[in-house]
Structure 1
Amino acid sequence: MSPEIEQLITLQHADSEIRRLNAEIAELPKRVAVIEQKLAGTKAALEKAKNAVKGDEAARRKHETAITDLRTKISKYRDQSLDVKTNDQYKALMHEIQFAEQEISTNEDKILELMVNAEVREKEVKAAEVELKAETAEIEKEKAHEREETAKDEKELSEWRAKREAARSAVDPDLIRHYERVLKFRGSGLAEVRDQKCMGCSVMLRPQTFNDVKTGKLIFCDSCQRILYYDPSKDTPSEQPMDKPNRKRPRPKLDASHAWYYRAEYNNDGEVFLSFSNSDAMAVRRVYDAATGRRLGDLLAREGAYRQAFPEEITDAIRLNGNWTDDEQDAWEDELPSSVLDALQRDLDLARAERAAHHEPSPTSVAS
């Protein structure tokens, strides 16, 4: 492999990490907003409790004002009763005084009721304040953690930018321009060649082109224009005669919590690798294109172990060796690492060789 290709591989890795870190940093305001939204319910409950207290206080003042006005009226009526000339006038004033006294009693009862409610209201306010304080402290911790993670990302981003510039300066400017032009439209500027195939676009190379890449010549893919390179340590080993296998294939454990299968035809997607994992009484299935390693569709979860949850998907499939954890698979995101894809394809070749040796039917081979 030429030094320029090695620098381009470093450059592409740096570009990938820079994109990932920039995306994570850009998500910080959204993550903080989601965290702060958790307080909205508690804040609303506290505000409601405070408004109820204010409403009760306003109602109490209203009743107290009414009592004061009624007592003033009673005093006025009593003064007027001293000057009346007839019994009818006197009775009328006494009736007004009696009515006012009843109104005073009614308002006093309402004030007493509000005083009893005030104790409940105050307890509600204090409880909401305590809950808000606790939630605020917890959310501040979450926000601090997010900011710490972002600070780490920014530091790592700075390091990757330095590595990118170092790799970029070591490559011919014309080659850099080609790499960046293809990167803009394809998402990557160079691609590995394996089994005579461009792993970027899955198009087969002509034998002469493949040989040129293997010898270290600078070659562009005719199909996707990516810069091609060859890594002999990752190429599929040549097949051994079926009747004299060079090694014995290990048997996948039947009770393993993680399992991999190959299917020659899956829905309308052609050849795929299926990944299953059992966890907490649930089974999760992932689907990857067998040629490119790209993930197809979303994760699917069902209740039970995978053999009971997905019986229709492992029927007529070839069981493969593989024990990568869910965390590892999550880290791969949307594409199998080339080392994993190679391991699965090599194990598939060995499984086919075993079937052929025992004269067992085997699904169609992976497109090479």
Structure 2
Amino acid sequence: MNSRMNTHHFINRQLTSRIHQRLFKGKTIIMYGPRQSGKTTLIQSLLSGYKEKTIEFNGDESDIRELLSDNNSAKIKLMIGNNKIVFIDEAQRIQNIGITLKLIHDQLKDVQIIATGSSSLELASETSESLTGRKFEFLLLPFSFQELVDHHGLLAEKRILEHRLIFGQYPDIVNSKEDAKELVKLLADSYLYKDILTIESIKRPSLLDKILKALSFQIGSEVSYREIGQLVGANGQTVERYINLLEKTFVVFQLPAFSRNLRNEIKRGIKIYFYDNGIRNAVINNFAPLPNRNDIGALWENYLISERMKCFRFENYSANRYFWRTTQQQEIDYIEEKEGKLFAYEFKWNPKKAKKRFSQTFTNAYKDASCQVITSSNYDEFLMNC
């Protein structure tokens, strides 16, 4: 078993119990998530009670890829034998994986299949057709604030906030704080592009680098594909395609503009955030401590929005998420729409500067919206109660 599973470092994941409840319910379990976010570790810990009934395959190994892309049901049955659980790691590397999963699902009714993938590119398109109505899907992201509080306690976790804002919350980084800088750079360099670069249509890794850098400097600002294209020497469509791939490999995600009532609301804008602060800082190679930085506002906003997203994902809640801006540049950092109600948030790192009034244009237009400022002194409630 993988060395990161030692109990000293083992931090319980919120998804574990949700996946456990889904075992042997007649559906394939598929877990997506960025590379190195702990998917293998989670599944191995989940299956530790079923060791003698489990067979494990790794899609990174060429002979396994060959074996599992050949959709011969007799051969597959032979391979699985009497095992009751089939765990396929890095399933996105296996050609025709959707058909193989469907085959096992249909032929071996009492076998539980679990597949993990670090990119939703092939895996989602492969499995969505083959496994319609036959699967449960989960997304595992780097550690959430809640998971780290459960493990370390609230006080200890709050004390380390600055480290989290700079180095992020990937398992390796959380477990080896003293090597955080080296590890997060390694992560950004070697894992970030691994899945994107296996896609033939990406001919220019250097362009991907430039786009990522441009996005890193634009956190909290509205993003225009055309403007980024001018910066990096590419057209808007190419930029959009690359950003789309970065989303599908769980590097960045989009936040759309909220508009409903007002003529001057921005209707089509997007902002782009990183799933993890550490990756963002590695892209621009800036690990300076907070007092020496001029981007604390962007770091704080990225951290809160990505953590809030983990809270929803892991607890299985849903909400529509937006930012709000008018053509006169009045804006609100973040808005959630839950069950028809609006919740507006402004993010200020420094509690002393938090006496900001919300835009009157917004409060007049959306009278029932609840408005709150989130600072470094009250953020824990925001990240633990979604």
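Each reported figure results from applying straightforward, stated rules to the coordinates on display, with no laboratory input. These numbers were taken from a predicted model, which means no experiment stands behind them. Cβ atoms are built from the backbone, for glycine too; each structure is taken alone.
So the values come out like this:
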read-out	value
Source structure (of 1, 2) for helix-only ellipticity at 222 nm (-39500 (n - 2.57) for each DSSP H run of 4 or more, over all residues; to 500), computed value -11500	2
Distance in nm of label points 7 Å out along Cα→Cβ at positions 39 and 335 - highest-scoring structure of 1, 2	1
Value 0.98, calculated as Rg/Rh (Cα atoms, Kirkwood Rh), assigned to which of 1, 2	2
Read-out distance in nm of label points 7 Å out along Cα→Cβ at positions 95 and 183, computed value 3.7, structure in 1, 2	2
Which of 1, 2 leads on mean count of other Cβ atoms within 10 Å over residues 87-94, largest value	2
With P(r) over Cα pairs in 10 Å bins from 0, in percent, for residues 135-294 alone derived as 8, 20, 25, 25, 17, 4, 1, matching label from 1, 2	1
Origin of the value 0.85, where FRET efficiency 1/(1 + (r/R0)^6) of positions 55 and 151 (r between Cβ atoms, R0 = 41 Å, to 0.05) was derived from one of 1, 2	2
